[in-house]
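These are the structures, in structure tokens.
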Structure P
Amino acid sequence: MAITVMQRYEMKYLMNARQTKDLRQKLEGYMQIDEYGLTSIASLYYDTPDTRLIRESLEGQEFKEKLRLRSYGLATGESPVYLELKRKYDGIVYKRRVQSTLPDVDGFFSGHDTLGNGQIQKELSYFRDHYKMLAPTCLIIYDRVAYFEPGGDLRLTIDYKPRYRMKDLSLTRSMDGIPLLDAGWSILEIKVQGAMPLWLSSILTNAGIFKSSFSKYGEAYRRELMKQKEKTIQYTAPKYFGVA
């Protein structure tokens, strides 16, 4: 049965190729790769016209929230997609999500209750109506391997080749994008309801893998801001420096 409500701690780490290989070897005997293996995931983030959600997230506020539409592989009009409301407070991540289709999601953002009338759907509707004018802002894509702990609640994912698009924001056309990391680097996410097990903490320490606050959407947003600033500097250079 699909999980629709999640409450857990989530920790992120950046790893180079050597650290990634070392970690995967050390996980053998502790965790297993899930049945899907390497999976390409696309997440379409929604935001306000003034990008309020990502700006507030990057400002380091204690309470953060995001809304995204996720597809496993390229989506079609009939394939399942997942609308997810993700909140973080006091270090704990709360996630609500519903399975739907692209036509029904389009109807939802047009103001209709096409997702149903359950509790999670009501939370999503409140979020939509509160922020108003939500629209696709950034598409994040990556190739993920997920691990699970047999008999436990520990989950671990490794994301390879994270990339993004700020244009052509469609889940149906392509899995291409601008790289977010240098070649060979990956993102480790550890997700657990309680404390991290000592064996995993030891593996990370010995491999020199340390916690990071890296955000895929946040990094894409920062990069686009830098591009805009560089264009502004180039445009104003003739005025201030007398360049013909």
Structure Q
Amino acid sequence: MERALNQKIQEIIEKNIPAYLVTITSTSQSTPTRLGAKMLVYTDRKIYGTIGGGDLEKKIIDYIVLNKPSETIKLDFALSKTGNTNMVCGGDVQILVERLFNPCLLYIIGAGHCGVELSQLAKKVGFYVTVIDNRKAWANQEKHPFADKITVTPYKNIQKHINFTDNTYIVIMTHNHEYDELVLKKCLRKKYKYLGMIGSKNKVKQSFQNLSRAGYSKKELNKIYAPIGLNIGSITPAEIAISISAQLIAVKNSIFQ
């Protein structure tokens, strides 16, 4: 059981599957579980393993699915009708809940020179990094050794490879202006935390005019970070990556929206 559980944990981490590890860290008196018992709880309410079943297990699952805790937490439960569970064992347990996945999903659309620098830097500052490009020569592990995931796909299919959530960050920096605009259209009306596009002021102005003529509202266009990154006078790919990373961090930390 322990080996199988460890394999599940490894799969969760490698694939960044939303799930939590629940561990019994303390017990006293009569309980339906044992010290060290573990259970995986997925955010779709599925579980693997058990910490004893009953109302205790249900309350843990409900808590995780409802709150999706961002940090490791400890929870105390009294297993009695007068406690915080509908159980009559009479004992007490302490439970550790650990998040196994990274909710900050960064999609770098365009694996070129700036994408290479950004995939490394963004990983170091805490993002789960996916690099997407339509060129195998650039979208590979050799050029992006720090990326968690690399996908080669035509940009017309880009939406199939992005998990659009409230914690999704999308950076558009392909090797072609038309591709940038195409990806922007595919993402603009989806759910995301951050959507940015690289380019000069003139390029951004032209793209926005095209989008406006295509029926996108001013309110929708104002949500786009473009030109992307903080204005630090960046020129080189490394400097551009730093300016973008700083903006991503600011949005993640709610410095500005």
Original post:
Given that semi-axes √(5λ) of the Cα gyration tensor in Å, for residues 145-208 alone, derived from a single structure, equals 30, 16, 8, which label among P, Q identifies that structure?
Top reply: P
Original post:
Among the shown structures P, Q, from which was the value 11.9 of mean count of other Cβ atoms within 10 Å over residues 33-40 calculated?
Top reply: P
Original post:
0.35 is what came out when FRET efficiency 1/(1 + (r/R0)^6) of positions 169 and 201 (r between Cβ atoms, R0 = 35 Å, to 0.05) was calculated for one structure; which of P, Q is it?
Top reply: P
Subject >> Label whose coordinates, when relative contact order in percent (Cα under 8 Å, 6 or more apart) is calculated, return 14 (choices P, Q) >> reply: Q
Original post:
Which structure, out of P, Q, was log10 I(q)/I(0) by the Debye sum over Cα atoms at q = 0.13, 0.14 Å⁻¹ derived from, given a value of -0.89, -1.02?
Top reply: P
**OP:** Please state which of the structures P, Q yields 2.8 when distance in nm of label points 7 Å out along Cα→Cβ at positions 177 and 217 is computed from it.
**Re:** Q
Subject >> distance in nm of label points 7 Å out along Cα→Cβ at positions 105 and 225 derived as 1.8 - corresponding label from P, Q >> reply: Q
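Read-outs throughout are calculated quantities, based only on the coordinates presented, and are distinct from any laboratory measurement. Source: prediction; values computed, not measured. Cβ atoms are built from the backbone, for glycine too; each structure is taken alone.
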